[in-house]
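Each in structure tokens, the structures are laid out below.
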Structure 1
Amino acid sequence: MHHFHYTADSLQCETVDLSAVAQLYGTPTYVYSAATMADNYQRLVRSLAGLDVQVCYAAKANSSLAVLRHFANLGAGFDLVSGGEIRRALAAGAGVKTSVFAGVGKTESEIKLALENEIFAFHVESEPELARINHVAGKLGVKAPIAIRVNPDVDAHTHAKITTGKSENKFGIPLKHASAAYEACSRFKNVRIRGVQMHIGSQLTTVGPFVEAVEKVAPFVAELQAAHGIEYFSLGGGIGIVYRDALASGAQAWWDAQPAGQCPITPEAYGAALKSLLAPLGLKILLEPGRFLVGNAGALLARVEYLKRGANKNFLVLDAAFNDLVRPAMYESYHEIVPLRRDTTRRALVADIVGPICESGDCFAKDRQVQEVGEGEYMAFLSAGAYGFAMASRYNARTLAAEVMVRGGTFELVNARESFEQMIVNEKVPTFLK
């Protein structure tokens with residue numbers, strides 16, 4: 001569910017007219033719905049009611065300080081994958097005492113930063129990383145809480161670039177080697193075994209892979225509980241969202257109209273499938289969702305620069321580009337693209353929707369049917385709250401977009417558009433070229 005909808009043919013976020021946002025702050029601009037994030041968070045927690053659940057929001061999906069603070073206020077910790085993300089959580093006033101530090105390449109300085117700020121646990125990806133954590137903890141005179149990431153070799157049936165739970169992926173330690181890894185871990189003086197973690201991929205649209213993974217790993221979790229007294233089992237994230245028909249899917253009626261068994265995964269279905277498998281373990285359950293919490297909570301606003309008509313192809317050229325939203329170029333991903341002012345009297349237009357970057361890959365959609373629009377009108381990319389601004393770049397010397405958060409009928413700029421001066425502030429021409 002989300003809070004983007006048309007009211008009197010004007011696209012709104014909650015009760016804010018998005019045309020007003022575009023006119024005030026310009027474009028490209030990301031807009032986030034605080035109510036959608038809160039609804040998604042609360043539905044996920046309720047789906048596992050009765051269990052001791054800690055949601056650790058995956059900050060890599062969207063690490064805006066406003067987004068991080070919003071989730072912290074709701075009760076979330078964070079799934080953090082770099083020293084920069086740890087610092088962003090701290091800068092948001094959130095702290096990291098209920099958060100986990102994941103990632104396959106943790107540096108000594110990042111490990112030190114996490115320990116100094118009392119991270120809840122490290123999710124360890126390899127034996128060399130375990131040795132490094134032990135070494136850094138020893139120098140600080142503390143014991144580092146850890147959980148080993150177990151790779152269950154489960155096919156998540158998702159895009160090849162976002163699957164993580166197969167044996168050929170770089171993540172985690174194979175389940176068959178995990179017992180030995182924990183045994184080795186118990187011999188390190190400066191670490192404390194706290195839990196076990198898994199994560200099989202992103203944008204899963206059915207519960208089957210989650211069930212398969214939990215069923216494979218649960219017996220091992222029970223063994224660890226007996227042998228090492230672990231406190232928690234982390235399931236990772238991966239719950240998918242709606243990208244196609246995203247506007248319609250904001251309404252309950254859309255969900256109710258879907259054929260049985262064909263509706264996208266919901267937190268309720270997720271909880272119903274997993275609760276009976278998790279309850280007998282009697283452990284704290286960590287969830288690490290990212291996209292599910294913020295994906296449908298965000299939209300990217302863009303301005304039409306030109307409608308370029310050709311003999312065999314039309315091109316709708318926007319001021320947003322793949323430096324602002326790279327997912328279509330990187331993953332061939334689909335985003336619904338709609339006008340901020342809907343006019344059912346206009347003709348339909350079939351066009352490639354593209355950006356201004358000098359690359360053929362700067363194309364958001366091919367042969368997409370939209371309402372005919374012209375120069376100066378505004379469009380919105382829906383389901384852009386995850387891996388949008390977080391993956392943005394300055395390619396073609398384009399400044400980073402602005403970010404706005406909406407709550408009810410109010411909206412506020414939470415990240416001003418980058419200026420050219422800010423873009424080059426750390427650069428200089430060397431003296432030998434002057």
Structure 2
Amino acid sequence: MNPFAYRHGRLYAEGVDLAALADEVGTPCYVYSRAHIEERWHAFDEAFGGREHLVCYALKANSNLAVLEVLARLGSGFDITSVGELERVLAAGGDPTKVVFSGVGKSEPEMRRALEVGIGCFNVESASELDVLNRVAAHLGKQAPLSLRVNPDVDPMTHPYIATGLKQSKFGIDIAQAADVYRRAAGLPNIEVKGVAFHIGSRLDDVAPVVTALERVLDLAGELMDEGVALEHLDMGGGLGIRYADEQPPEPHDYVLALLGALERFGARYQSLRLMIEPGRSVVGNAGVLLTRTLYLKHGAERNFAIVDAAMNDLLRPALYDAWHDIGPVQLRTDKSSTVYDIVGPVCESGDFLGHGRALAIEEGDLLAVASAGAYAATMSSNYNARPRAPEVLVEGDRYCVVRRRETVADLLALESRLPPDP
């Protein structure tokens with residue numbers, strides 16, 4: 001489903017007029033569709049059919065409490081990478097036993113808190129982390145549930161910054177070393193081996209690399225099972241892409257079926273494993289837009305600029321990845337021809353752009369909607385140039401709710417202090 005559509009020349013999110021919303025909430029602001037989030041999560045969940053599984057939403061894509069509560073009410077699990085994300089899951093009513101803790105740099109306090117609340121599993125990413133986790137668990141008198149995140153050395157054919165399953169990546173344990181680390185883990189008194197995990201990267205537009213990685217990990221799993229290492233689950237990571245421009249990523253149903261097919265080819269011994277998957281962007285990415293207002297139109301000899309009130313601190317992906325987001329008017333104009341503009345913000349960086357070379361029929365004061373801003377927009381936002389972060393709005397039918405208010409300059413200053421008086 002596409003929750004954003006024009007009605008009589010005005011862009012709507014579900015049943016909400018975005019021009020009217022922007023007038024009330026102000027710009028820039030993020031707007032999310034609850035219906036789209038729910039539909040995409042159900043698409044993953046239902047694709048598994050009767051196979052035991054858990055869909056763990058990856059918080060790094062969008063960790064707004066209201067978004068998490070929507071997913072928690074559906075019964076979602078959660079993939080986290082910090083104790084801050086863990087606290088968000090708990091605050092949103094998520095079930096800690098459905099939490100998977102990933103990431104290469106978990107600290108001892110983070111491990112301690114996760115053990116105290118009883119998370120479902122740690123995805124351990126190094127032999128050193130394994131030793132620290134065992135020590136922390138021993139101090140608490142607990143056993144830490146564990147999977148090793150295995151690096152299968154498979155190229156996901158995506159942007160190098162978001163490729164995580166190659167041998168040169170910081171993520172995971174080299175698959176050639178993983179069996180030895182599993183043997184060590186199985187002998188540690190405060191570690192409980194639960195499963196095996198892998199994740200090869202983000203913005204995946206082809207399921208073939210994931211199937212290749214799965215097959216390599218299944219070979220490892222079979223070796224471990226032959227040695228008597230009990231495995232309860234297989235965590236296949238996330239990373240499925242979305243359509244930003246002309247990409248054609250597989251739908252959740254086709255993606256999951258390809259993985260299930262690979263498992264079936266490997267035989268019945270793997271059918272008892274609980275399957276886990278960690279989608280993030282593919283659940284929320286196209287559920288959101290960033291609304292921004294045109295401040296000035298600046299016409300030059302070589303380029304024209306539409307200067308808007310959103311900036312790279314509101315949407316970092318274009319500056320960081322040279323990422324492409326569709327940008328269109330909130331209200332269509334039939335009285336004006338299009339001009340090609342670079343869409344840029346007020347931040348004092350030449351890299352502060354939301355899009356290059358966009359043909360738009362706009363005037364100063366017009367609203368623009370930057371598409372596919374439901375993932376890695378608000379979560380990557382910052383206060384660069386002392387800019388307060390934008391509010392987040394959740395739409396449900398013809399209603400909307402501000403689920404994160406706009407920051408103020410006073411909020412930015414509240415955690416800082418001036419120097420004490422000179423002696």
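Every number here is computed from the coordinates shown, using simple stated rules; none is lab data. The structure presented is a predicted model; accordingly, all values stated were derived computationally and were not measured. Cβ atoms are built from the backbone, for glycine too; each structure is taken alone.
Figure out for me which of the structures 1, 2 the number 3.7 belongs to, where distance in nm of label points 7 Å out along Cα→Cβ at positions 203 and 363 was derived from the coordinates. It would help to have the intermediate numbers written out before the result.
Numbers: 1: 1.8; 2: 3.7.
Among 1, 2, the structure yielding 3.7 for distance in nm of label points 7 Å out along Cα→Cβ at positions 203 and 363 is 2.
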ask   = Where does the value 0.4 come from, among 1, 2, when distance in nm of label points 7 Å out along Cα→Cβ at positions 19 and 331 is the thing being computed?
value = 2
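Identify the structure, out of 1, 2, from whose coordinates Rg and Dmax of the Cα atoms in Å was calculated to give 23.2, 77.
Matching structure: 2.
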